[in-house]
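S.K.: The structures come next, written out as structure tokens.
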Structure I
Amino acid sequence: MNHIDPFERRRSGVLLHPSSLPSQGYCGDIGLEARNFVDFLVAAGQSVWQMLPLGPTHDNRSPYQCLSIYAGNPLLISLEQLQSEGWLLEQDVVSARSVSNLLTTKLEMLQRASRSFIEGSHGHDRVAYDAFCTDQQDWLDDYVLYQALREENAHAEWSQWAQPLRDSYPEALADARKRLHDVMDEQRVEQFFFYRQWMALKSYANQRGVLLFGDMPIFVAYDSADVWRGRKYFDLDEQGSPRVVAGVPPDYFSETGQRWGNPHYCWSKIESEDFLWWRHRISWQLDLFDLVRIDHFRGFESCWEIPVEHEHAIEGRWVDVPGDRLFAALHQQYGKLPLVAEDLGIITPEVEALRDKYELPGMKILQFAFDSNVSNPYLPHNHNANSVVYTGTHDNDTTLGWYQNLPEESKSYLKEYLGVNVQAISDSEIAWTLARCALASVASLAILPMQDILSLDSEHRMNIPGTADGNWTWRFNWSQLADDTAARLNGLTRQYGRLLE
């Protein structure tokens, strides 16, 4: 691989999903404001931009339950960029920003731009589009058919479709491709728009010394193109329903565990094909990003299997997974892997051994550190260089919100450990105090959520694990930054040897 080794030197960066960027639309996108954010990172001395998975989401907007593991979320496409390329009129974009139903309007604008491209593209644009469709055919054809059928079936999940379509009878699929040809073409163009805008953003960031840090969920949403057309790779019954589903037992985030509902893999089938399914997936992620976090890494050693008929995660069991053989195959193909292991939760010596065997950095979360136990692995004096330190993640409260809800004894221990009078620090400064602690860590990479840089409270958190509503919608605006924010972060980054010069 030609990737830069992100861990060859000390770095720091910011966690912010593109949907949280400023925008007048339904959500942030990967257009001008994404470039403005890269410029902010450069001014602040940051060389990594971490984000969440980029795939198209279900109605709950969770990027960890996507309709495809390959497709990009079309809602992240910049309409302004489509206008500049001639696929939308300026009045289209202006009117799209002035209506109340921003979601419906954006989808209509994307459809309009796609039709404009289909009818009017030529030359370089057409060559680039044809090349994209050819190169990505293995997943793209299935995805656009799935999306067209899903729309035709009022967004019902694929298991509820008519049996010939549910079970992918060749004749039924051939008929659907003819019937839905125009819709499928529009979906193809949307994916081309996303890919072209994304790669332009990646180039912009890389040229300015900023690496893009992606996130890959270990499991796949049941209602997805990948499960519908790849049923043999999942533990499903003859009707295509899961026998067991994924989740985790009780942990820090939930006293009753979490029942995610994703189907488990049929690992014997995947391994019989020399892990080709996983090797293709990793390859695509490494095209899009410079490094990638694997969410729920411990699931590669063993995973929590919940019988589908059980409502609660607490009623599951651990089952072994051939993760060692998978990573051996990946290591043989790629050499050193630019992957980060999300190793939070119930971690066993076997999980640690798998992580360390392939030299994958783990994660250290400062919000987990201050429980008065000097052996706590999240305390900075217990960190190691081959790790990524965070004040918190998208699943945590903001640092200010976390601090405000700490018991007094924990606040006292935090004060004692840091050697500062926390009571004398204003609420607006506690996030910066923890940020300094993270940047000072020996961990090679330090990541700060944007909410902590802005010193925001619990109302601004991205996700509350175990809850279904009200997540994934947080946005920031530039007015929340103090005039000296970039310079202040740059100074701390320099002070702790993380500034690229």
Structure II
Amino acid sequence: MNTTNSITPREKDYSQWYLEVIDAAQLAENAPVRGCMVIRPYGYALWENMQKALDGQFKALGVKNAYFPLFIPLSFFQREAEHVEGFAKECAVVTHHRLKNGIDGKLEPDGELEEPLVVRPTSETIMYEVFSKWIKSYRDLPLLINQWANIVRWELRPRLFLRSMEFLWQEGHTVHATQAEAQAEAEQMIKVYAKFCEEYLSIPVVTGRKSDCERFAGADITYTIEAMTQDKKAIQAGTSHLLGQNFAKPFKIKFLDEQGKEQHGWQTSWGVSTRLIGALIMAHSDDKGLVLPPKIAPVPVVVTTIQKKQIDPELSKAARQIKLELTKKISGVIELDDSNERPGEKFYKWEKQGVPLRVELGPKDLAQQSAMVARRDTGTKEVVKLTQLAEYCQKLLAQIQTELLAKALKFRQANTHPVNEYSKFKESLENKGGFIQAHWCGSAKCEEQIKAETKATTRCYPLDNPQEDGQCIYCGQPSTQRIIFAKAY
């Protein structure tokens, strides 16, 4: 078995490397249904850890979880013109409610519905029909609701975690008494996502505002967090939308204010999805397989014994004790691999799954009351006394978390380039890749032409962007700040 080159190197074929990392780590696989995926237990454990961390942060802000139907009457979508136009090409539609045997004995649809049902591509319309019944007075506000759910969007170019016909996500939907409160909510939630990505996933993100062409269908403003992958492309990791009153009016979400006057609510929506797992893979992993930050890893530490053909009972007993001591200090599942596999094969199995720390215990280690601790991210090893092992691992995991973020941030900074001329823009995009900071006039026509000619899209105006006079790189018209362009997933 070749334990060092079984995964296609990133430099050779990044797309193939990505798929092989997912396969080697047993995160997911293509489903029998085209465009869908099966999330395997280890991959789902990753999602559960993300869900747990985010859910706690949402609840601390007063958000409550609920659940709404998967099926949405078609007429609901038609109430908000921009929204239906934005999602029309991605919708799966149910038109019949049963099957029957046809003339040739094959099953065929039967029982046509009076009104077609759209399989949930996002839940604004079904939720807001209900919100209009829940909200009557200013005392009912703010309404802060989140749901963890599956989404169906008819994806023509599926790719595990990044784009699939069905995926998992959370979607928050809020209603407020004033525009200012809704604006504050939309900004707050994108910052929650940014903090989560950096503190838990060790992924540095640029927090910013989307262009009008790139904003969510039906929103006044879309905020985004943009991460950079190791092949220097952008990936949208989460969004938050100020919906204004664009849905409140057609769905009659109204309330009586303190003066008894009827007002329409002001709304937001925000969400992240299992796409975060794709971003996580492409931010940190290497040619050996998955690399995971400790805070989000399903298994932060694995204890491995170096056995001979016959299992050594004393070695196994010591390994179980080490696992027990580590469990007291470290959150997450501490695994014990006490098999008599060859050490190289055993170690590589856990490397492929991205386990941050591996504790190796052999007969010589036990005799010296020590163990070898190996880091997944750097491959470095250190001999540690058993009496100090739990505390050492606890501190090292925190160090790994910090260093992964620092490494990814350094990579992003090295691959972010300010450009002032269109010729330099195309040259930089072709030869360097990464994020390009350039002036743009705000014209949708220029934006579309740049995309058509270079495949680069506007990612966002960073929220911390300084005002700066300049000229649009495409048409030369005045511009007051730079926007980030990049090729993207």
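No lab work stands behind these numbers, since they all come straight from the coordinates. All values reported here derive from a predicted model rather than from experimental measurement. Cβ atoms are built from the backbone, for glycine too; each structure is taken alone.
S.K.: With volume of the Cα convex hull per residue in Å³, for residues 223-294 alone derived from the coordinates and found to be 116, which of I, II does the value describe?
M.R.: Numbers: I: 128; II: 116.
Of the options listed, only II reproduces it.
S.K.: From I, II, which structure was distance in nm of label points 7 Å out along Cα→Cβ at positions 159 and 287 = 3.1 calculated on?
M.R.: Values: I: 3.1; II: 2.1.
Here the read-out was taken from I.
S.K.: Further question on the same structure: Quick check on the output: 19.2 is mean count of other Cβ atoms within 10 Å over residues 15-22, derived from one of I, II. Which one produced it?
M.R.: Details: I: 23.1; II: 19.2.
The structure behind it is II.
S.K.: Next up: State the single structure among I, II that was used to calculate relative contact order in percent (Cα under 8 Å, 6 or more apart), giving 14.
M.R.: Working: I: 19; II: 14.
Structure of origin is II.
S.K.: One of I, II was used to calculate FRET efficiency 1/(1 + (r/R0)^6) of positions 7 and 143 (r between Cβ atoms, R0 = 30 Å, to 0.05), giving 0.35; which? All intermediate terms of the calculation are to be shown ahead of the outcome.
M.R.: Numbers: I: 0.35; II: 0.05.
Label of the originating structure: I.
S.K.: Mean projected area of the Cα convex hull in nm² was computed and gave 23.7; which structure, I, II, did it come from? List each step's numbers first, then the result.
M.R.: Working: I: 23.7; II: 29.6.
Answer for the origin of the read-out: I.
S.K.: Comparing distance in nm of label points 7 Å out along Cα→Cβ at positions 95 and 399 across I, II, which is largest? It would help to have the intermediate numbers written out before the result.
M.R.: Details: I: 4.7; II: 6.4.
Evaluating distance in nm of label points 7 Å out along Cα→Cβ at positions 95 and 399 on every structure, the highest lands on II.
S.K.: Of the structures I, II, report the one carrying the highest value of mean count of other Cβ atoms within 10 Å over residues 175-182.
M.R.: On the way: I: 13.2; II: 18.4.
Comparing I, II, the top value of mean count of other Cβ atoms within 10 Å over residues 175-182 belongs to II.
S.K.: While we're on this one: Out of I, II, choose the structure whose coordinates give helix-only ellipticity at 222 nm (-39500 (n - 2.57) for each DSSP H run of 4 or more, over all residues; to 500) equal to -10500 when calculated. Display every interim value, and only then the final one.
M.R.: On the way: I: -12500; II: -10500.
Label of the originating structure: II.
S.K.: If we compute distance in nm of label points 7 Å out along Cα→Cβ at positions 311 and 343 for structures I, II, which one ends up with the highest value?
M.R.: On the way: I: 3.7; II: 2.1.
The structure with the largest value is I.
S.K.: With FRET efficiency 1/(1 + (r/R0)^6) of positions 23 and 255 (r between Cβ atoms, R0 = 35 Å, to 0.05) derived from the coordinates and found to be 0.10, which of I, II does the value describe? Don't skip to the answer; put the middle values down first.
M.R.: Values: I: 0.45; II: 0.10.
This figure was derived from II.
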